[in-house]
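So, here's a batch of structures to check.
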Structure P
Amino acid sequence: MTPTQVAETSTDPRFSIIVPAYGVEAYLRDCLDSVLSQSFEDFEVIAVNDASPDACGEIMDEYAAADRRVVTVQLEQNVGLGQARNVGLTRARGAYLIFLDSDDTLLPGSLRAIARRLDENDDPDLLVFDYSRTYWDGRITPNAKRSVLTQSPRGTFRLDDNPELLGLLQVAWNKAYRRDFIERWGFVYPTGYYEDTPWTYPVLVAAETIAVLDRICVHYRQRRQGSILSSASRKHFDVFDQYDLVMSFLAAHPEFERWRGPLFERMAFHLGVIERMPGRLPAGARAEFRARRLEAERTHRPAGYRDPKTKPKKSGVRRAANRLPNRLRRPARKAYRAAAKLKKPVRTAVLMAYYRAQRMLPVKKDTAVFAAYWNADYACNPAAIDQKLRELAPHVKPTWVLKPDPRNRPPADTATVHPGSFGFWRAMARSKYFVNNVNFPTRVVKRPGQVFVQTHHGTPLKRMGVDQVEFPLGAAQMDMELLMHRVDHWDYSISSNSFTTATWDRAYPSTSYSSLDYGYPRNDVLVNATDADRTAAREKLGLAPDAKVVLYAPTHRDYQSVPQPLLDVEHFADSLGDGFTVLVRAHYFNLGTRHGTTDGIIDVSGHPSVEELYLAADCLLTDYSSLMFDYALLDRPVVIYANDWEVYRATRGTYFDIHVESPGPVVATKEDLIDVFLSGRWSDDTSAKVRTEFRRRFCEYDDGRAAERVVRRVFLDQEDIPPVALPPERPVRPVRG
């Protein structure tokens with residue numbers, strides 16, 4: 001049965017799944033997809049946009065337009081998680097309610113398993129199911145108290161038969177609630193932090209029939225940074241009001257008085273955790289919180305209550321005995337480490353000592369260090385920013401980090417240093433600004449007053465950062481902990497569209513940086529290019545004025561240990577005939593694999609400017625390279641040769657299906673590829689239509705002034721930044737940063 005058929009044949013679905021969202025555009029699609037792809041289809045999704053400042057509302061509307069099971073509610077003002085859930089409650093029609101946080105996911109088959117367990121137990125008031133925590137580095141850990149579920153009574157029961165349920169995590173999303181049970185008791189969420197507390201405990205106490213499902217149904221995402229409850233705020237004092245509500249519920253229902261003692265213990269434990277947890281309470285607030293905690297314990301302590309007896313401490317002799325094996329092993333480990341240190345070059349030790357000494361000197365205010373592509377070239381966004389910096393802020397003196405023999409060099413008066421040299425470490429120690437499209441070395445220490453700008457080097461189709469952990473080939477050479485150490489140095493992250501902003505947010509999870517939604521500086525030259533620029537680019541390459549020029553630029557394959565050509569370029573060019581010229585540009589990882597220049601083919605792998613190649617070409621032929629997002633700015637045809645799509649997607653991972661969101665025709669065989677060009681489909685009206693949609697989504701901020709915005713914001717510290725101004729066919733979101 002299709003989703004549309006479900007909506008038309010069922011008036012009251014089995015489940016109402018309520019998904020409130022605020023500031024989670026990077027994860028919302030994963031959440032909604034995990035629900036809509038369930039094998040059990042009798043449900044509705046009530047997606048509540050809590051006035052989110054990002055694209056959550058647009059994403060919800062997109063899903064609602066594509067699937068009738070999705071209902072969106074767009075709130076005009078932010079009301080908080082609890083009130084957003086209440087809004088969903090008022091819209092719910094399902095027999096059962098399920099709450100799902102918008103950065104979590106429902107595992108495949110979960111709804112069917114939940115429905116089956118409800119059927120087996122004659123529709124209990126409450127079903128409690130299991131979950132696992134998922135981490136940014138790919139780790140998955142089970143619920144530490146899953147034994148509460150595995151050892152729970154079979155069938156239905158009341159809380160008296162399994163009081164250990166009170167010890168589970170106080171969350172709304174590990175349960176299915178019978179809607180008429182919730183409505184009969186009038187349960188709603190309060191405002192403020194810890195809003196799950198006065199919901200969870202009363203629900204457990206009041207339920208007459210409870211069942212459990214010891215199956216992991218939810219993946220509970222552990223954000224590396226950015227969790228509300230792990231951030232310092234006075235809002236943590238809300239917890240006292242929430243427990244007041246719990247105790248008021250017991251006072252209003254004397255039949256549940258027997259639960260006052262256990263809930264008092266849960267309260268005392270919870271308040272103690274918050275008080276002791278580093279980073280939750282603001283500086284100077286801990287003593288006040290402790291006083292409030294003691295007051296709450298005096299107020300809510302049941303008459304005649306005695307603290308549970310503490311377990312006797314373990315014998316010191318036993319602890320010492322347990323440590324003995326480690327002590328025996330320790331000398332061996334120290335000897336090994338000492339031997340390893342002796343192997344390090346003396347030069348490294350001298351350089352690091354020099355770097356430490358340089359860090360004791362003041363930071364030079366008007367200095368900047370630039371690098372691109374692992375110090376290989378003067379190119380990309382850093383080069384574009386450097387050029388605009390010379391125009392708008394000439395008092396800032398740039399230094400470029402470059403390996404020997406780059407394809408491009410900065411202006412002759414620019415200071416350059418070799419990676420790892422004394423000059424490099426001096427520049428890293430003393431300069432104020434750092435601009436790179438990758439990362440600087442891990443040994444770099446960010447000093448107070450230094451500013452790091454991460455420009456990136458393309459819009460991501462392939463998985464990046466921590467999103468690669470599910471794809472071992474892509475992440476084989478990456479140490480995620482070291483990567484996050486570098487990411488925490490960033491102050492700014494540049495983005496060319498809202499899709500990329502959301503992707504960087506999940507791929508590089510850190511609260512250290514702000515997103516500059518300004519467009520990519522390297523694309524300014526494309527937006528501002530004239531016919532004269534195009535003519536000059538073609539003349540430089542020796543191209544005939546009437547030649548149809550195809551730029552073939554494939555990307556790197558992680559699954560190939562040695563680069564192997566996926567297209568017979570000579571056969572392709574010969575098949576197109578004399579009217580076409582093929583420019584071949586190897587990926588910068590694969591510069592050793594070049595084609596000879598023959599009739600109809602020009603190898604441009606060593607050409608210093610990819611932007612000039614864009615301007616010269618009439619069509620871009622690529623596979624999964626980020627070049628397609630930049631080239632789309634020229635509104636010229638793009639053809640995608642995806643002959644290894646399934647292998648590429650399985651080994652590297654992608655953020656979307658290039659067949660669904662494509663800038664032009666997508667083909668998988670060399671015969672179809674040749675036919676696309678010979679038939680004219682490469683440049684027909686259908687190709688133009690999909691290209692327009694592609695530009696609307698992925699060329700969102702590129703208006704030709706991206707470099708200017710970066711220089712004014714970062715180097716000149718100006719707040720009044722020129723807004724993004726695009727043609728009508730490319731709508732603009734508000735500029736952030």
Structure Q
Amino acid sequence: MIHDATFGIAVLLGTGLAIAKLAQALRLPSVTGFILAGLLLGESGFGIITVDLLGNRLDHFTNIALMLIAFGIGEHVELRRLDGMRKNVAYIALMQALIGFTLVTLITLQIIWLVSDVQIITRHQLILSLLLGAISVATAPATTLHIVRELGTRGPMTSTLMAVVAVTDAIAIMTFGITVSTAHSLTGTDGLSLASLLICLYEISGSLLIGITTGLIINKVLDKLHNNGEMLTAGLALLLLCGELTRQLHLSSLLAGMMAGFVMINRSERDVRLFRIINGFEPPVYVLFFTLAGVHLDLSALKLAGWVGIAYFFARIIGKYCGTWVGAYLSGASQHIRNYLGFALIPQAGVAIGFVFMISTDPKLADWASTITPVVLAGVVLSELCGPLLVRITVEKSGEISSEEQKKQPASFITRLFTADDPHKDSPALEPWALGEMQPPTVPVGVIVVGTCHFATARALTRVATILAHHFDALPLAVRVLKKEEEKELSPEERRDLFLPESDEASQLGYPLRTELLYDKRASALIAATEAHKAKALVLGYPISRDPLKFQKILDPVSSEVHCPVIAVRFVGTMSWERILIPFIHPQELDVLLPIIEAMITSCHPKLTFQQLLFADSTRDERRAREKELESWAGSTVYDADSIRCLAEASESRLESILREARRHDLIIMTASEFKGMQRRVLGSLANVVVENCKNPVFVVYPGKAETSAQDTV
């Protein structure tokens with residue numbers, strides 16, 4: 001059990017993220033993982049995070065998160081984007097709220113009456129059903145917004161969904177206020193007076209007024225600010241002030257936050273900078289919000305809810321779906337919206353829990369709170385576990401997930417399970433050789449050694465080695481290393497057949513292939529072959545596996561002992577080099593890379609991008625000066641490239657800068673880390689993390705013993 005708030009935050013963040021990644025592997029939304037993490041940490045699970053800790057120290061994170069989430073929802077209700085959809089939004093929001101409220105009220109009333117012993121419906125049962133119907137209108141805007149952002153969806157379905165969610169929660173607040181006033185009148189303690197209706201009107205209009213004022217003030221302040229840090233500070237201060245003001249005045253912070261975002265996005269200047277800055281600030285707040293929501297969920301409520309809870313859950317789903325369908329039909333919305341949008345309105349969380357809290361703290365409704373709390377919480381538990389998946393299915397069916405985000409989505413667990421051991425699934429694809437046969441040198445000068453180990457990579461490695469051989473006026477030499485005990489097991493024909501892929505590929509390029517079969521440990525055999533033949537270069541391939549860096553155990557001793565460059569090739573997708581990216585940090589790296597780049601130019605005339613990664617605080621003048629130096633060097637040194645682009649980038653993350661630029665390229669060529677052993681374990685290797693994370697083929701160039709010594713001398 002944790003009693004320290006800081007430790008609690010660390011556990012919530014770490015556990016939430018870990019289980020969210022597991023959920024993503026199963027093709028479930030991250031939100032589901034966050035909520036499951038909260039369930040495990042809370043009193044329904046291992047009891048690590050207690051309600052006392054939440055109530056005393058961590059609940060203010062929920063208030064902050066709700067305000068930021070509400071503000072983000074307002075961004076999606078842009079009237080210009082809703083041109084042609086306003087009718088759809090109005091009809092769908094009203095009909096699903098009306099039909100959902102009516103259906104939940106009638107079905108729960110019927111179930112309550114059936115399970116009771118009374119002969120007629122009582123006033124107590126009617127109030128209970130009305131309150132459940134009002135609570136059922138609410139949705140889960142935070143869940144919906146998080147999934148939309150996670151999948152990068154954009155289009156009519158997404159715009160309609162976000163607008164309907166925002167309008168629905170406004171309707172839910174109004175419906176709940178009117179229902180509570182009605183319940184007060186039915187208890188006999190109040191009449192259905194003008195005062196009770198005015199209180200409801202006060203909550204709605206007051207929330208809207210504060211939201212509009214906050215949006216206008218934020219917009220005015222942002223006009224005077226240009227620094228991202230200042231905008232974030234000012235924006236957060238005003239949003240949190242808005243949230244606290246509404247709380248003190250017993251208004252709706254959710255409605256106020258939505259209206260603030262709505263005002264900003266619909267102003268004529270349409271300043272979205274604060275939305276974008278807060279997007280980068282939100283992820284840890286989101287994790288805390290949803291894991292805390294999971295901690296609050298009590299699975300024992302599923303038992304206490306009984307038949308009323310089951311009726312509430314299914315009646316709400318039917319009401320939401322049917323109401324959405326009717327609204328979409330009446331407004332003439334598309335078939336996709338009509339058939340699928342209703343599923344995306346199933347999640348229910350924060351607003352509904354807030355309504356339950358208000359009922360439990362209302363002395364006039366205390367008699368109903370003991371029944372409503374487990375029923376609604378049971379519905380929240382079930383809807384938050386299955387609802388996010390339904391939202392994801394909805395946006396997937398609409399086809400509005402961006403192609404870039406679709407590529408990021410992991411394959412399903414089942415798919416990966418049954419393909420994990422397929423030896424051919426990741427075999428590197430080679431573009432057909434369309435340049436004709438190359439002319440081998442009349443008098444070869446040395447060899448390019450290619451160490452082949454697996455048939456899957458033999459052809460691709462041989463092509464690389466042959467192209468290098470053509471540039472260096474050498475011949476390719478294929479070396480295979482077997483265990484010593486296998487020396488007597490292979491027949492001469494079997495030994496010859498081992499090199500069939502290499503021989504076939506070299507002959508297609510017009511080159512003869514020399515071969516050598518060695519029986520020893522792989523590293524020592526490769527070193528011996530390279531040194532014995534005085535090779536111009538050694539070409540090796542990373543294993544095609546989920547952990548290619550296991551190959552480092554061979555690369556390190558080989559690159560440290562041989563006197564020629566070592567090119568380690570990481571195969572991903574199709575091997576091509578029409579567009580080559582050359583990222584580097586120090587200009588001296590280009591001296592190591594230049595021979596390999598020239599060899600690639602020899603085989604075709606690629607487009608080259610030289611990307612120098614500068615310090616993050618580099619000024620614009622420094623970047624421009626470095627780009628001019630690069631252009632001058634490239635113009636005088638690199639010949640026959642189709643085009644050359646020089647880019648000097650102030651990089652906040654070197655890996656992300658490379659990965660972002662790599663999307664527009666076929667191949668990456670970069671130098672290996674200069675660190676070895678423990679130094680590399682502590683300080684890392686940029687080349688290694690690129691090999692691990694990049695979706696492009698990568699050439700990692702080790703300079704070799706002689707060049708390394710020369711660099712050290714300099």
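A few comments on the model shown:
- Comparison of P, Q by relative contact order in percent (Cα under 8 Å, 6 or more apart) - largest value held by: Q
- If helix-only ellipticity at 222 nm (-39500 (n - 2.57) for each DSSP H run of 4 or more, over all residues; to 500) is computed and equals -20500, the structure in P, Q: Q
- Structure from which -0.36, -1.00, -1.22 was derived, log10 I(q)/I(0) by the Debye sum over Cα atoms at q = 0.05, 0.10, 0.12 Å⁻¹, options P, Q: Q
Coordinate-derived values only; no laboratory data. It should be emphasised that the depicted structure is a prediction, and the values quoted were computed from it without experimental measurement.
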